Structure I
Amino acid sequence: MNCTQAKQISLLQILYKLGHKEVFTRTNRGTTYYWFISPFRSSEAKPSFSLNSELNTFYDYGNGISGTVIDYICAYYHCEIPKALELLDDFDFSFSQQNITNEFIAEKRENKLGEYEITAINTIKHPALVKYLAKRKIAASLYSKYLVEIKYNMNRRSFFCVAFQNVNKGYEVSYEYKKNGTDEFIRVKTCLVCKDISFFARGSTSVVVTESWSDFLALLTLYPKMEDRNDFIILNSVSMRERLIDKIKLLNYLTIYSAVDNDPAGNDILKVLVENFADRVIPLNPFYSDYKDVAEYLEKECK
């Protein structure tokens with residue numbers, strides 16, 4: 001995603017996804033302005049954050065910050081533009097409001113990348129995918145249980161990749177390829193069908209929260225006994241944090257283990273967990289504090 005594409009994303013929808021709701025709206029010369037309690041100061045009593053629906057821009061009267069969608073993400077997550085573009089890409093608005101529960105095989109669908117057709121879903125057998133998962137040091141017994149091999153056609157090309165199903169029968173897909181003329185590998189991830197959280201219930205009073213399937217399986221590779229002792233919620237996108245909070249409230253867990261990423265987005269998720277559940281939250285980040293996430297820790301530290 002580039003800056004031009006990012007600026008086309010509705011800032012209003014981002015605010016909604018992050019759990020913010022306007023206090024009131026006003027119309028001035030045909031333009032609707034949405035007024036929010038500032039996302040930067042949740043304790044304030046009166047709304048001071050204004051969103052211009054026509055220009056898709058904002059102005060925060062409390063701190064003077066203003067600008068586009070990109071400017072907002074940079075300020076909210078305390079990050080630079082490249083990371084903001086990555087976070088915006090991860091929001092995946094294409095399917096966030098869909099509720100699809102029918103079969104996907106041989107059906108044509110369209111996402112932000114274009115029209116595609118899923119042609120097969122099988123157990124993981126392709127040597128390239130087996131090698132990819134071995135490189136990430138995920139135990140074969142685990143990826144055979146939680147991942148599948150998915151094949152789809154898009155833009156007159158065929159793709160095969162590992163896939164992780166969410167609660168709405170969508171798929172988080174991932175693969176890597178070698179960049180031409182180099183030894184560098186490019187890792188690719190996207191979503192097919194719809195975006196949602198993944199959930200695995202064990203009837204436990206504790207839950208483990210991770211951001212991705214790779215973190216989930218990395219944890220189980222490192223600590224196999226966790227699998228049967230905890231429920232698991234995998235966000236699959238930072239935009240799913242509202243669903244995460246709703247799920248935890250619904251099931252009323254006594255203990256919440258947070259294994260989110262060591263970056264601004266992960267810090268924000270941890271902050272929201274603590275704000276909602278206080279001393280029930282136990283961060284696991286200290287044991288992989290020198291790495292972006294659990295998956296990177298497993299890949300680089302464990303032989």
Structure II
Amino acid sequence: MISYISSIHFGYNMKVLSPAKINIYLHIDGVRNDGFHDLVSLFLMVGLYDEISIHAVPGSREITVVGNPSVAVEHDIMKLAAEKLLGFIDTSAKVSIAIKKRIPIGAGLGGGSSNAAAVLLALNKIVHGGVPMRELRTMAADLGSDVPFFLGGPAAIVTGRGEKVETVQPPTTWKVVLVQPRFSISTAAAFRWYAKWISLCPERCAPLDAVRLKSTFLQKPPGEWESHNSFSNVLHDRFPEYRRIERAIVESGASFVSISGSGSVVYGISATRDFSDSALNKLGGCRWWIKETLARTPYAVLN
């Protein structure tokens with residue numbers, strides 16, 4: 001990556017919405033030489049947002065992050081994203097990042113990856129002239145496997161380790177219920193469990209062809225979509241509560257139910273009806289949200 005010198009419009013106070021995602025389909029392959037896994041997935045953004053504010057003033061390079069106490073500032077992916085962009089444009093600035101977290105952590109909803117992409121996009125608007133999108137994609141891939149998807153949206157076929165993103169335009173929006181169990185799951189832990197499970201059960205299905213995956217998503221109702229998540233079996237074995245949650249989601253009116261990413265959130269999609277609160281209220285101890293999926297690129301600068 002070649003750096004270039006640019007300047008920043010100082011004094012802007014920019015706010016941007018950072019959306020969650022669900023995985024309609026997720027197939028994980030073996031470990032690559034670089035330590036990552038190849039995957040085939042269909043990502044879809046949903047209307048559950050974190051809100052991020054960014055302010056830049058002149059000064060020596062310094063980046064602060066507030067509002068995300070679950071992560072040490074030096075390891076916060078938003079700080080790492082800002083450092084990458086400022087390093088690329090070879091300029092100094094004091095950048096303050098504040099976040100109002102609504103997307104739960106350890107949920108499989110891509111909150112951290114979305115936050116990193118939102119910082120890249122918002123800070124890039126402050127940069128005079130802007131950094132080319134191809135460079136933002138390189139930075140995003142360096143930050144994490146899910147980050148490149150969040151530079152665009154609202155849906156995409158994602159392959160490679162996550163860096164290959166084919167944008168898909170959903171034909172409509174659907175109602176979605178997101179249910180968070182009484183536990184969270186770290187992605188690293190989920191991959192360790194999956195690796196152990198695969199060593200004991202080496203038989204695996206082949207990934208669905210991306211063309212078929214895309215056509216099914218675009219042409220059929222949710223109840224006829226291809227349903228697969230490579231983490232599903234191991235997570236159901238470890239957390240029997242998933243079966244109770246899935247039954248309640250189906251009872252509430254969903255026609256498509258799946259775990260998102262590596263968990264812990266389970267979601268249901270309905271194409272034709274509202275969800276029944278009475279069924280969801282039986283899920284004592286769980287948090288749940290009723291939202292809509294997105295049918296357009298969601299990044300909206302608030303001011």
Structure III
Amino acid sequence: MEFRHLRAFHVLATELNFTKAAARLHLTQQALSNQIKQLETRIGATLFQRNSRQVTLTDAGRTLLARVPDILDTVGAAIADTRDTESGQRTELIVGVRGVTGLDITPRVLRAFAAEYPHVALTVGKVEFDDSSAGVLAGAADVGLVWLPAPDGLDVTPLLAEERIALLPADHPFAAETAVQPEELAVQPFVWWTDNRDLAARDFMTLAEYRDGPAIIGAEVATLEDLLAAVGSGQAVAVSVASVSRFFPWSGVVTRPLREVTPAVLAVACRTGDTRPLVAAFVRIAAKIGADLIAEGSAAAPV
């Protein structure tokens with residue numbers, strides 16, 4: 001049995017007319033009749049009743065018709081996947097996300113990509129919170145949504161900006177202020193990520209430009225929950241992006257704006273030199289959604 005036999009059967013079973021079915025298949029009526037006879041011989045059952053006036057399905061034909069659409073879809077998808085593999089186009093894309101669950105852009109980008117590429121399996125990869133490449137450099141993700149500055153080895157496309165805020169113990173003296181001076185916060189003990197040695201990211205998120213010397217690290221943590229617990233217990237302060245406020249209220253922790261600091265910039269990242277079409281498509285779609293949010297007034301443009 002060949003794929004063409006099942007395709008011919010399905011079209012004829014749908015049309016129940018040899019002339020119309022042959023036209024759809026770009027066959028002569030005789031060629032179509034021969035394919036149906038070959039299929040019936042190989043199955044060992046009569047699939048159609050034919051006379052000069054009409055064509056009808058037999059019980060065996062109706063049984064086969066109930067299964068054939070799924071078979072055709074499965075074979076068609078397998079052929080498409082095989083062609084994509086041969087051409088270097090993967091049918092799966094893994095997106096690493098880190099610290100972006102509170103942002104409107106994340107689900108919008110994922111939905112837009114899925115709508116444009118419905119046959120691509122889009123997987124959101126879980127990455128360690130201290131991985132500033134969102135799993136891209138480790139090979140755990142094909143693309144990632146990351147906060148700048150990004151580590152070396154990534155090509156990044158800035159998407160939007162978001163204000164940085166202070167996370168403070170509720171009983172900290174700065175909690176009484178409506179906004180915090182960055183020069184004062186920069187010399188406080190900070191929370192930082194265990195095993196994260198990305199100095200550029202550490203400097204940015206501990207306000208290094210507002211102090212002399214290295215940051216004081218008061219606690220090291222592995223998860224966002226651990227970070228909030230460390231701040232709430234009074235071990236340290238932290239700087240984050242404003243969208244983290246969606247996780248609040250959090251026991252013992254308050255947020256305050258920072259006065260006149262440059263915002264954080266969200267970017268879409270891939271490995272340097274990665275030219276795969278699906279990666280390029282995701283970057284293009286993410287950039288468009290970012291521009292749409294800025295135009296709507298829902299986000300600020302990256303500086």
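Assign the value 3.4, calculated as distance in nm of label points 7 Å out along Cα→Cβ at positions 123 and 275, to the correct structure from I, II, III.
Computing distance in nm of label points 7 Å out along Cα→Cβ at positions 123 and 275 on every structure in I, II, III gives 3.4 only for II.
Matching task: 1.7 is the computed value of distance in nm of label points 7 Å out along Cα→Cβ at positions 219 and 243. Pick the structure from I, II, III.
Value 1.7 for distance in nm of label points 7 Å out along Cα→Cβ at positions 219 and 243 corresponds to I out of I, II, III.
Work out distance in nm of label points 7 Å out along Cα→Cβ at positions 59 and 291 for each of structures I, II, III, then name the structure with the largest result.
Sorting by distance in nm of label points 7 Å out along Cα→Cβ at positions 59 and 291 in descending order puts III first.
Between I, II, III, which one scores greatest on volume of the Cα convex hull per residue in Å³, for residues 139-266 alone?
Once volume of the Cα convex hull per residue in Å³, for residues 139-266 alone is tallied for I, II, III, the winner is I.
Can you spot which of I, II, III the value 20 was calculated from, given it is relative contact order in percent (Cα under 8 Å, 6 or more apart)?
Working through the options, I get structure III.
Determine which structure produced the value -0.22, -0.61, -1.02 for log10 I(q)/I(0) by the Debye sum over Cα atoms at q = 0.06, 0.10, 0.13 Å⁻¹, calculated from the coordinates; the candidates are I, II, III.
Structure of origin is I.
Read-outs: derived from the displayed coordinates by stated rules, not from any lab. Source: prediction; values computed, not measured. Cβ atoms are built from the backbone, for glycine too; each structure is taken alone.
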